[in-house]
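Down below are the structures I want you to see.
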Structure P
Amino acid sequence: MPQPDLNWQLQKMRKEWDARARENARYYVNTARASWTDEEFFSSGEQTVAEEILTDMTNICQGRNPREMRVLEIGCGVGRVTLPLSHLFGEVYGVDISSEMIRQAGVTLAERPNAHVFQNNGMDLKVLPALEFDFAFSTIVFQHIPRREVIESYVREVCRVLRPGALFKFQVQGYTAVTSSPDNTWLGVPFTDEEAVDMATRNGFEARYRIGAGEQHFWLWFFKNPETPA
């Protein structure tokens, strides 16, 4: 099947994620339940940080004080994970394709002056200030992107803004029996282990660790090669 026009696909993603955010943002951010209390929803973000960040601080901080680090979150949604990240790190920047998600994230983060969120175009980071980041993170985001070109663009852009040696820890769809469609902005394109490593190499990273190949939650640790130019 030929790929549709990229701008059309990005507009479709933006429109449908805005609609999901207006309908029930918390459910579409975390589908574990249809109805969340504030306490339950934000506790789930704290759990993500406890499981994926706090257990991995050696790789993430590399000897740095987290309170002096600037971190980036791709697909911040309504700030479920951004909020606990802002309690842990010095500065947190998040991007999301949905203006409605960003609006709600602004409410979530209203009392966190070190947290900043931006609506981006769904595939690059040009909306961000010209800053260097010490760590980048993304969870349950790329598994919804139906086009490999878009995911690879994000990887390339994250490499551009990270300091040399820094980590991009993120999760893609690893269940290769999934058949993604350009018309489906919920079910993303899958990656094999070999495809993930190739993507890292092409875009200035070392795919040092991988967990979950063949599963829905395929975690990747991409370290920016020190010799990769900014």
Structure Q
Amino acid sequence: MTDESRKKARVLVVEDDQTLSGVLKYNLSKEGYAVFSAADGAHALEVAKSEKPDIILLDLMLPKLDGLEVCRILRKESSVPILMLTAKSDEVDRVVGLEIGADDYVSKPFGVRELMARVRAMLRRRQILEQDSMNTQAGAALIKADLLKIDETRHTILLKGKPVDLTPKEFDLLAFLVKHTDQVFKREQLLDKVWGYDHAGDTRTVDVHISWLRQKIEDDPQHPQHLITLRGVGYKFEE
């Protein structure tokens, strides 16, 4: 991401810990981003609607509306990248957050460098996807595999002719794997190709998204026929 595009990027920080919020705002501003903030869930939704951020850093433990509810509401009307800020002990909440549409998470305490790397990667990935969407129109954006039909322009998927409700990141992951049918990818490669992380990122994020995709597209998620795991290697899509 160039300095010019970074300056145009708008970041919403949703964090009720004023000290941490201040640190995040300072470092994001130093990177050249336009930064907005909210200290509770209700205000976060108001700011998201009015400022239309390019990425949201969302704490889970918030007054008025918790982060999970904020994420759920945002996903009904927006595909903005959401990076959850969680405590290390919040494993269940992290999984639920990913299920309802968060793109990824970082566990507290986290390093500022790591967080900045995540933000840059997510924004860079969004920029690439937007450019791809502009370059692929209508028919050229259709991907077909067996009983799946994926339309990247409209961001829709049909399974046996019926629509499937996917989160933005589930859609990106499935579309990538289908476009590379029978090719095996390591978890780290998927973080790079789908999330945009060339070095930072938790590979469990990939596992969780694969698991939820299986629940939505496989006849028997416990014995998948399409989203295949190669133990010790990674994942691939088979028709």
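Laboratory data are not the source of any read-out in this text; all were calculated from the coordinates shown. Not measured: the values here are computed from a predicted model. Cβ atoms are built from the backbone, for glycine too; each structure is taken alone.
Tell me which structure, out of P, Q, gives 128 once volume of the Cα convex hull per residue in Å³ is calculated. Computing volume of the Cα convex hull per residue in Å³ on every structure in P, Q gives 128 only for Q. Here distance in nm of label points 7 Å out along Cα→Cβ at positions 67 and 179 was calculated and came to 3.0; which of the structures P, Q was it taken from? Label of the source structure: Q. One of P, Q was used to calculate Rg/Rh (Cα atoms, Kirkwood Rh), for residues 59-122 alone, giving 0.95; which? The read-out was computed on structure Q.
For structures P, Q, calculate distance in nm of label points 7 Å out along Cα→Cβ at positions 35 and 115 and state which one comes out highest. Could the numbers behind the result be given before it?
Details: P: 2.5; Q: 0.8.
Ranking P, Q on distance in nm of label points 7 Å out along Cα→Cβ at positions 35 and 115, first place is P.
Of structures P, Q, the largest value of mean count of other Cβ atoms within 10 Å over residues 75-82 belongs to P.
For Kirkwood radius over Cα pairs in Å, for residues 51-170 alone, which of the structures P, Q scores highest?
Going through P, Q one by one, Kirkwood radius over Cα pairs in Å, for residues 51-170 alone is largest in Q.
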